[in-house]
Structure P
Amino acid sequence: MIAPILGAGECHVWWADPRHQTVEDMSEVLSEPELERAARFRRDPDRRRFLTGSWLLRTVTAIQLGIRPEDVVVERKCSDCTRHHGKPHIRTAGSRLHVSVSHSGDRVAVALTTEGPLGVDVELVPSTPIDDLARCALTVRERRALEALPQAERYEAFARVWVRKEAALKATGHGLRISPDRVEVSGPEERPELLSWPLDVPPAEVSYRALDPGDGYVGVLAVLTGNRNLRVTESHVAGMRLVGAEPLLVAA
């Protein structure tokens, strides 16, 4: 299957493995700020995840806009500093795309839609004690729900709660500048739902969709939209080929 063009009321989520593309191929389409940021990573896996996310974002966006990946204008601004990071925005003329990027372990996700601001988050299920994380990141009600589960189930349960918080905060652009323990979501065994947070956006305007990143991972999509019939499709990148000068992603 070749990468499809977004339709009204649709959201596409693309998955990629950071081990499958070469650094040289990915670097060819990236901007100087992106390459400079990649060079600051000390660990190769971290660098590859960032490069893969930046490359995949440019490639899927270019397909939607009918241009080359290197011609996509990606703006990342942080309200706290001048560094090239933060929620990505597509500034290419004629673009109405909202985008989000996430990566963890061997999973990289890029989500895009024209419906409204969105956040995607994927996390590797932790294998080390989570007690300290739970105290910092969860509300009292969320901690009680976690503690009611058998010990072996708490790791994935914590990850399910965490991705809901981070995806919603990524959708607004606040990210973790808002402490996650000020955001309350539904329990890990319940349908994803935002219950409360310290923002002016009503929680009911945040629409969640659970994602399927594969065994050992959890993922979720949060979109600021009133459209409860949003159609979400997930695809895994098997490769890329060029038709003329235009990139085409081939889905697995």
Structure Q
Amino acid sequence: MDADLASLPAQAAGPRAAPWILMYHSVADEEEDPYLLTVSPERFAAQMAWLHRTGRRGVSVRELLAARAAGEDARLVGLTFDDGYADFARHAVPVLREYGFTATAYVVPDLLGTENGWDVEGPRKQLLTVDQVTQLASSGWEIGSHGLGHQALPGLPAEVLARQTRESRRALEELVGGPVTGFCYPYGAIDLPATLAVRDAGYEYACAIQHSELTGRFALPRCYVGDRDGAWRLRAKHGRHRWRDALTGLRHSGVIGRRGGLR
């Protein structure tokens, strides 16, 4: 087995459960939501209230991983917002500040100030502007890269992967005036070359979606959150995350084969 393939999952799998990271996109009132990417401001506020009421604290992935390294992440939940929609600043940030939460916004640096042209069938949504991203970063919010052009990475040539990961990081670091250490795969799509390109570009972690054989620091699984998710569904999703994480751990340990059968 290639040394990179053998070592990559082990960087974060280990004996500990993967952190619980929630995946949001847009927080807004929309009549049409064909991709189910939008949570209403009212529902979002209720979800954050539930986290607070159950003794949890929402944090950026940067803060979550730092706390995890110190063994202080027991009641922390990662909060991520993909695509860099302008409604993050308008609707999400005030609620997060109310509870003392933090979060990570993954933005597409070459599309700032435009709209979500990749969502062909969805409503047009404005993206954060350069000034908004700068202000968010200066206020302590983590800004991460979502690549260039919101392009899926699997199957791309090595030189294109390098540009997607390195150039997007460089552009954001120049913009925010500091290090950008987190990456989020567009569409959550990953393969081994994509994860290795992210690692080689100097990021400290990357967020995917599903638990998989690549689960680790450069393919952190996340839990989708939608407008239908109230307290009961969030509890169920947390339980499912723990079950999937346990199953992934068994695969990494060799107890379960790739197709789910016991060895």
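Bear in mind these aren't lab numbers, they're just calculated from the coordinates by the rules spelled out. Here the structure is a predicted model, which means the values were calculated and not measured. Cβ atoms are built from the backbone, for glycine too; each structure is taken alone.
Here are the numbers for the structure shown:
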item	result
Comparison of P, Q - label where FRET efficiency 1/(1 + (r/R0)^6) of positions 66 and 130 (r between Cβ atoms, R0 = 30 Å, to 0.05) is highest	Q
Read-out Cα Rg over 2.2 N^0.38 Å, for residues 58-161 alone, computed value 1.18, structure in P, Q	Q
Among P, Q, which structure scores highest (criterion: distance in nm of label points 7 Å out along Cα→Cβ at positions 18 and 74)	Q
Distance in nm of label points 7 Å out along Cα→Cβ at positions 138 and 218 - highest-scoring structure of P, Q	Q
Entry that produces 0.95 once FRET efficiency 1/(1 + (r/R0)^6) of positions 154 and 226 (r between Cβ atoms, R0 = 41 Å, to 0.05) is calculated, selected from P, Q	Q
Structure with the greatest value (metric distance in nm of label points 7 Å out along Cα→Cβ at positions 34 and 210, set P, Q)	P
